[in-house]
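Okay, got some structures for you below.
Each reported figure results from applying straightforward, stated rules to the coordinates on display, with no laboratory input. The model shown is predicted, which means the values in this text are computed figures rather than measured ones. Cβ atoms are built from the backbone, for glycine too; each structure is taken alone.
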Structure 1
Amino acid sequence: MWGQLAIKALVSGLLIAAASEIARRSPGWGGLVAALPLTSLLALAWLWRDTHDPARAADFMAGTALYVAAALPAFALIALLLRRGAGIGLSVALGVMLAIAGTYAMIFAGRRWGWPV
C-alpha cells in the first residue's frame, strides 16, 4: 500500500513541478499545463484502479467540474489584483477567501439540488 501511495505522490508531484518549470519560461504555456485536467484525470485513474466503480468515478468527475467552476472567480481576482499592483500575499489571500466562499456556495447549492459535492 505504501509503495502505491509513493508512486501516486511522485507522479502527481512531477506534474506540478513540470507546470511550474514551464511557467518560469513561458507563463502562458505554464498556465495551459496547469489548467489541463491532468491532475483530475490522474486522480480519476488512481480512483478507478483502486475501486473500478463507475458511479464513484462519475461523481468524482462531476464534483471536480463543480468545484472548478466555484474556484474560477478566485483565479480571475488574483490576476486582476496583481495587474493592479497589489502584493502577492494580499492577492492570494483574497483569492483564497473567494475560493472558500465559492466552495461553500457550491456545497450549499449541491446539497439543495442533489449534486455530488
Structure 2
Amino acid sequence: MQSEMVAKWQAIIQKIQQDFNKTPDVNAILFLIGMREFGLPREKFTKEEKVELMHIAVCRLLSSSGYYELEGIDKDGWPHWKSIKKLPFIDVFQQETFLRQHIIDYFETEGLLE
C-alpha cells in the first residue's frame, strides 16, 4: 500500500513539473489546489490571499474525510469552510502523510491523474 501511495505521489509531482516546469513541494501543491477551488481567474494574489488559498485547499482536501464543510461563497467569490470534526492529533511526519494521501485522493477524484 505504501509503495502505491509513493507511486501516485510521484505521478502528481511529475504532472505538475510538466505543467509548470518546476518541482513542487506540498505548499506549492496546496496553493495550486486553492487556486483551482477559488475558480476565478486572476494573475496576482497578495501574500495574505496566497495563505488563504492554501487554507481553502486544506479545507477542501479534508472535507472528503468529514473534517470541514463548505459554508458558502462570499460576494468576492471566496469559499468559506467550517470545521465540523476535530482533526486527529498526529506528529509532523504523520501530518505530511495524512495531507499527501488527501492530495492523492483529490487528484484521483477530480480526474487530474492520467
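A value of 19 for relative contact order in percent (Cα under 8 Å, 6 or more apart), calculated from one of 1, 2, originates in structure 1. With log10 I(q)/I(0) by the Debye sum over Cα atoms at q = 0.09, 0.20, 0.23 Å⁻¹ coming out at -0.25, -1.22, -1.49, pick the structure among 1, 2 it was computed from. Considering all the candidates, the number was obtained from 2. Here FRET efficiency 1/(1 + (r/R0)^6) of positions 50 and 66 (r between Cβ atoms, R0 = 30 Å, to 0.05) was derived from just one of the structures 1, 2, and that gives 0.65; the source is 2.
Of the structures labelled 1, 2, one was used to calculate helix-only ellipticity at 222 nm (-39500 (n - 2.57) for each DSSP H run of 4 or more, over all residues; to 500), giving -30500. Name it. Let's see the in-between values first.
On the way: 1: -30500; 2: -19500.
Source structure: 1.
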